[in-house]
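Each structure below is given as structure tokens.
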Structure 1
Amino acid sequence: MPHIHEKIDFTVSVFISQNRKVLFIFHKQLQRWLPIGGHIELEEHPEQAAIREAKEESGLDVELVGERAPIQKESGFLPLLAPDYMDMHLIKEPHWHIGLIYFAKVKGGKVTLNVDEHQDIQWLHENELDDPKWGLSDPLKFYAREAIRKI
């Protein structure tokens, strides 16, 4: 999806974990390993974006893990699952993303490479996260370890 605003957009990152591994994709355009994720589109809320991105980018149906306020949905009000973390990260001056970080477990589906956007898709075991061949930033390694710990 193209950027909605020239300076800042809201995005989701989904750290899908199972068996002490986290799913990463090699992004064609950015030429680096990243978690599943993307822009929150105008007609969706963050949970919908996270679930949609997981399906589009990995072929997996996921369940987001976290806490939701124990308040009932009513007209004009929808309690959302709190992201596990939030951050801001620079994409390319002057454009920033406000990232909502979610952890998820697999409900179904089969891992499938989205060849339009990615060159590769891999489950990385927690012992592989520090291997320089993956080129993961410290924040990505932190989030991946937290997802493994929580799931």
Structure 2
Amino acid sequence: MEEPLYFYTKSMPFWGLSNFAPPGIEVDGVYWDTIEHYFQAQKFGDLALRERIRRAATPKDARELGQSRRYPLRADWDSVREEVMLFALRLKFNVPSARALLLSTGERELIESSPYDHYWACGKDGTGLNRLGRLLMQVRSEIRNDA
């Protein structure tokens, strides 16, 4: 069995799998620079705040705004966050260059190696849920099945 493929920072070969990496996505005629921008904005019902996050200069800035608890999260956020992420991933990896990168991973397990995130990534000790990696593998499988 092949070794897992870890991604997280720009210095890693498969950084393009990261939500911080281009390409951006278009949703309902609105362009988002990265999935991170889109995902963080979807946490809130306040349209002005969503737009502020969309216009954030960097994905890091978008994340910081989205993780601020000065603003109330959508009441249903915990139940819809994975659907929101999957929707955004499907859009991003529909772009030919991104799709080619994802398909180039073969059958390898994909692991986001953020030491800070135990839900979307593997966390510092490797025991995190790695939900982003699992959703990426799902999208990869969907792309192969559609081909």
Structure 3
Amino acid sequence: MDNLTKEQRHKNMQNIRNKDTKIEIKLRKALWKKGYHYRKNFADLPGRPDIALTKYKIAVFCDSEFFHGKDWEVLKPRILKGDNSSYWVKKISRNMERDDEVNKKLLFLGWTVIRFWGRDILKNTDECIKVIEEAIQDIRFPDDWDEKE
């Protein structure tokens, strides 16, 4: 895959964050600018959503393409050609399973789950905000809502 030494690879991996990543910060700033209040890395919920809009019961996850297996059919063969491939295939496969389990748990608890890929957040932040706002509208004004006064 690349020509890094074990030491260089180790240093790169150490610097990968699991919270307050660039993609999370960009999305949070955009939400805050629009006036939305949220909890970050909300430990009270399964999966510890990156952003939890508790007022609307919306859990938002900002997933990196590599660690969460975007286009897995394309990524997996590339990983199999690289170093330590069995570790990475197992790790990413488990991450994808866990994402699915977390989605199901949150849905069962009545939460709306939204997952964005990192590049989508960086390149199309406004579109991501629109998706969240549409979910808020759906929660506030469901289609089957009838005035009964």
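Which of 1, 2, 3 yields 4, 14, 14, 20, 24, 14, 7, 3, 0 for P(r) over Cα pairs in 5 Å bins from 0, in percent, for residues 66-129 alone, as computed?
2
Rank structures 1, 2, 3 by relative contact order in percent (Cα under 8 Å, 6 or more apart) and report only the one at the top, that is, the highest. Mind showing how you got there, number by number?
Values: 1: 33; 2: 22; 3: 26.
Evaluating relative contact order in percent (Cα under 8 Å, 6 or more apart) on every structure, the highest lands on 1.
Taking helix-only ellipticity at 222 nm (-39500 (n - 2.57) for each DSSP H run of 4 or more, over all residues; to 500) from the coordinates of each of 1, 2, 3, which one would give -13000?
Details: 1: -5500; 2: -13000; 3: -16000.
Source structure: 2.
Computed from the coordinates by the stated procedures, all read-outs in this text should not be read as laboratory data. Nothing here was measured: the structure is a model prediction, and the numbers come from that model.
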